[in-house]
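Some structures are shown below for you to check.
Bear in mind these aren't lab numbers, they're just calculated from the coordinates by the rules spelled out. Worth saying up front: this structure is predicted, and the values here are computed from it rather than measured. Cβ atoms are built from the backbone, for glycine too; each structure is taken alone.
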Structure 1
Amino acid sequence: MKVGFITSEYPHPQVKFAAGIATSIKNLAVALVKKEVDVTVFVYHQNETVVVHDQGVEIHLIKREKYSLFTWYFYRKHIQKYVNKIVNEKGINILEAPDWTGITAFMKFKVPLVIRFHGSDAYFCKLEGRKQKFKNFMFEKLALKRASRYATPTTYAGIETQKIFSLNKTKIKTIYNGLQLEHFENPSPNIYDRNVILYIGTIIRKKGVLELAQIFNKINKENPEAKLILIGGDSFDIKTGEASTYKLMTQIFSSEAIKQVDYLGKIPYEDVRAQIKKAHVCAYPSFAETLGMVTIESMAMQKPVVNTSIGWAQELIDNGINGYLVHPSKIDDYANQILKLLNDEALCSQIGKEARVKVESLFDINKIADINIQYYKSILKK
């Protein structure tokens, strides 16, 4: 089998940008290669057109092009022409693309196309209660309607996306994102930096970071030794127009709490894993995700996670067994749950052990890769 992925991000030094989508695609791509699947990744919006190789994956960087008129259309056709050329040359059987921005709108391929619900603009607008630009909605809808099948990382994301775009339910399959578990081993789970609370993710309103600032103020009053570490790029705030969401956070932190906050910005992936290993508790109070890779990464390293209670998270965590689910708007409840963990080492240990068990059962990329292969084969038989 030969599979192609179309994406705007992928973890590689020559690629301009890589975030959660990139991580999940790479995890799957590398796992498929290990199972003797030929994998080609097409990364658009790059600085140059070049082919590189990494861990058995052939990566085609496609240079961003500008046109005097209708760049949104002609660049899509440029990507289509490039991808179809490689599909012919390599004999690629099936393609996959994300739903975000509807990149495959106006594209026609010679092989079946699967769209994976990494999170469309329409999906996030619905969860955040924002109005979406009509053009963006139409691009995403057109792309989805032209796809052969769909894969969703959580059933919740699949149901919400199906409702938004009136998709055929029978064409949607839930396939969780997976982890290379051997990269998330923690042989000493009871050794960590006490009272350290870790957040990983973009510093953006939809991730619940403004609520996290309020939560930490409450924690700081009860436990002045508690420290909050933030990892991730800063972002423009869509509601206020402020260029830095972290600046908005600093205006919420109390004068005492902010002394205990350490914002590291973007750091290398290896360093992120080291920070997870050192953390006492991980907190992800997000309002908008399709799955949330950092949650399962933290669980894999046997960390007690306090997550959001919204839909998708209920598929990752069994509340009170392998983590905790609290709505981000419930500031006191969220703070109290973290404080409870900071004050109970035995509870942290038990929750951490169960978290690892959960991840091994549902999110092992080797098992996930087999599910994807069978899904691709079922589509090719149609």
Structure 2
Amino acid sequence: MEPEKQLEILKKNVVDLVNEEELLDKLKRKKQLRVKLGVDPSRPDLHLGHAVVLFKLRQFQELGHKVVLIIGDFTAQIGDPSGRDSTRPMLSEEEVKRNAQTYAEQAFKILDRDKTELRFNGEWLAKMSFADVIKLASKYTVARMLERDDFSKRYKENVPISIAEFLYPLAQAQDSVAIEADVELGGTDQYFNLLVGRHIQQQVGQEPQIVMTMPLIEGTDGKMKMSKSYGNYIAFNDHPNEMFGKLMSIPDWLITKYMRLLTQIPEERIEEYERLMKEGKINPRDVKLTLAFEITKFFHGEEEAEKAKEQFVKIFSKKELPEDLPTLVLDTDQVELVELLVKLNVAASKSEAKRLIQQGGVKLDGQKIIDIHTTVKLDTERILKVGKRHFFKLVRKRIS
């Protein structure tokens, strides 16, 4: 494909591009660019927030370029300070290894494995001597580091910033040097780190990488960026029913943003949806059904997406119970509701269980329960609903 045409495709949905002229020049001069993404395995699961960048990488692959996926097994032990108002806790080597195992496999749900070079940055960072680190640190100034928004804010508010956090962007930059990146992608919160990589490459005599950032997407709450820390995420490995239900719970204003960044739905069709919703000619819920189906289909296949859609419509439109209702058999006549929610893993703690009840998120046999001291009696079969998507059948164990 002509370089100009590639550029138009690659620019779609991009927030920052440093810079367009250089990217076009690289596309003209090089048949295959080395396009880098670094991910720290700070948690075991990838979610749709990660998918935004991965889909852009897939686009590069489809245009014939090589993606270099770097798993930050070394940098994860430092902790990326991007967007943080405090120092991240350092992960142990064991935690990092466990998380890293699942990261690559999940990424290949989007990336073409045959067109991906998988690397771990411990390959080069763990081998650096203290003298090497000093030499690298000498290539960047404290003044430039404090220009970074989150560092600047913390410095003004007298919130501690560790020297290790200053070293993080330099370590990420060294990744670019090690693999000779032509382009580096990341979310908008990575903009500063990506620019540092560009600067360090120039300092060591390499051609500077192109910096390309993608939008961060809000999670299911529609307020905070999608993150496991905020509990508003949709994971690649979510069960199809869970994924479909979570997507149906997003605010209406996020529908077309998700469509643009996470699906292959044509722009003309998305614009048509926007117009029809604005004019009140189509119910946003119907558009959301299309969105949820497309994303669930991508990760789980068409058959599973159809089942998830049917399940959702059955439960929420027709007010019926799901067919595969999980059954919990208890060897007691009664159980405290708070303890039950923890036992069912729908609440991580008794405190969270109490909040769920007080916020009206728990129903027993169709009746909302707001008393945190409620005792569930098992004199008959009971149906428990937690949130919008979790249903349980509770029965008393029979004594023979």
Name the one structure among 1, 2 that mean count of other Cβ atoms within 10 Å over residues 43-50 of 15.8 was derived from. 1
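Quick check for you: by Kirkwood radius over Cα pairs in Å, which of 1, 2 is greatest? Write down the numbers at each step before the final one.
Details: 1: 21.6; 2: 23.7.
Ranking 1, 2 on Kirkwood radius over Cα pairs in Å, first place is 2.
Of structures 1, 2, which gives 15.0 when mean count of other Cβ atoms within 10 Å over residues 27-34 is computed from the coordinates? Walk me through the intermediate numbers first.
Working: 1: 20.5; 2: 15.0.
Traced to structure 2.
From which structure (1, 2) was mean count of other Cβ atoms within 10 Å over residues 115-122 calculated, if the value obtained is 25.1? Don't jump to the answer; show the numbers that get you there.
Values: 1: 25.1; 2: 17.6.
Source structure: 1.
Computing mean count of other Cβ atoms within 10 Å over residues 35-42 gives 18.5 for which of 1, 2? The partial results should precede the final answer.
Values: 1: 18.5; 2: 24.2.
Attributed to the structure labelled 1.
Assign the value -0.30, -0.76, -0.87, calculated as log10 I(q)/I(0) by the Debye sum over Cα atoms at q = 0.08, 0.13, 0.14 Å⁻¹, for residues 211-370 alone, to the correct structure from 1, 2.
On the way: 1: -0.23, -0.63, -0.73; 2: -0.30, -0.76, -0.87.
Structure of origin is 2.
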